[in-house]
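Each in structure tokens, the structures are laid out below.
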Structure I
Amino acid sequence: MKVIETLIPGVLLLEPKVFGDSRGFFMESWNAQVFREATGVVADFVQDNHSRSAQGVLRGLHYQLQQPQGKLVRVVRGAVFDVAVDLRRSSPAFGRWFGAELTEDNHRQMWVPPGCAHGFVVKTAFADFLYKATDYYAPEHERCIRWDDPEIGIDWGLSCEPVLSAKDRVGVAFTAAETYP
């Protein structure tokens, strides 16, 4: 596995080894030992999630204030632009974002550590998005920052208004958001 460090400490872009031939391909999508040796991260995943979304759907920017989740995310069908925002006040990258395209063809994964908000927008007709989480979903602790917050300034690469859930339409401004120490 190739590990690409980003400008946000702990946010990693991962490129697994993919073995392909005329029959298709094989890749190991998760191996705790390989992940730990390549990244230095010990991740105890407790929940796997799968979402399917249509083109233009934007989910995020979500995080849990208590029970913060580390997430290992990937796309198995379609393509998304995936984003992490550093919400750790002690981080030199506090308030900065990193984004990357994750597709069924590039097989890339992103490690989003606890302390970061996460979101994505679907770039193809639909996308199947899978992620492993290090803590359980806790709706009472979930928070949402506006996807279009000017203080953060994410360039989502949108050509039209995204499709948002009710909770994503009322996300708070970054300056009003609860953050981590």
Structure II
Amino acid sequence: MKSLLNFLKKHAVTLLLIGLVTYIWFRPLATVTDEHRLAAPYSVRLPDGQLLSSESLKGKVVLVNFWATWCPYCRKEMPAIAEFWRQHQAEGFEVLAVSVDDPPEKIAAYMQDAGYGFTAATMDQTVLNTFGSVSTVPTSFIVDRDGIIRHKIAGQLHGGRLDDLVLPLLAKQ
């Protein structure tokens, strides 16, 4: 018993860090809420300066993902989002990754370095007006082909969750 106490005293900081890393890595799953409200028109500025409007996304199922380059959960979910996008883009699935605070040049560099091909943009007031204040990242919204916000996902996404929420919407023409 005495040796166990000595071990714990000697390695308390290490054990605390291991516990913290474990919590961060295995964070609780995201919560999903049903929204069922019409998305007001919005636009975002792409890193190259072009403006992308929600009107150009009509007829597609869109994942609007609020993220930041400094967010570890955002970085962890991005590969799953990218893979889902690659598999379902031809069916009318689009991703709009809206950075909550990164400048355009940082967004462009991050997307290029990671090899992500979906659309990323900077935050815009019209996006805030449409989706509301985003208090944590990652937070995502799924918008159906008719421009109805169907779901809000607060927390990290994974492939199975995307299958459950997006595939039924893609099946509807």
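Here helix-only ellipticity at 222 nm (-39500 (n - 2.57) for each DSSP H run of 4 or more, over all residues; to 500) has been calculated and equals -12500, so which of I, II was it run on? Walk me through the numbers on the way to the answer.
On the way: I: -1500; II: -12500.
Only structure II yields this read-out.
Assign the value 13.7, 39, calculated as Rg and Dmax of the Cα atoms in Å, for residues 83-162 alone, to the correct structure from I, II.
Derived from the structure labelled I.
State the single structure among I, II that was used to calculate Cα extents along the principal axes in Å, giving 68, 35, 29.
Only one of I, II returns 68, 35, 29 for Cα extents along the principal axes in Å, namely II.
OK, next. I, II: which one has distance in nm of label points 7 Å out along Cα→Cβ at positions 11 and 35, as calculated, at 1.9?
Structure of origin is I.
For Rg/Rh (Cα atoms, Kirkwood Rh), for residues 67-106 alone, the calculated result is 1.08, so let me know which of I, II that is. Spell out each step's value before the answer.
On the way: I: 1.08; II: 1.03.
Clearly, the read-out refers to I.
Which structure, out of I, II, was distance in nm of label points 7 Å out along Cα→Cβ at positions 3 and 115 calculated from, if the result is 4.8? List each step's numbers first, then the result.
Details: I: 1.6; II: 4.8.
Corresponding structure: II.
Every number in this text was worked out from the coordinates using simple rules, so none of it is lab data. Being a predicted model, the structure only gives us computed values, none of them experimental. Cβ atoms are built from the backbone, for glycine too; each structure is taken alone.
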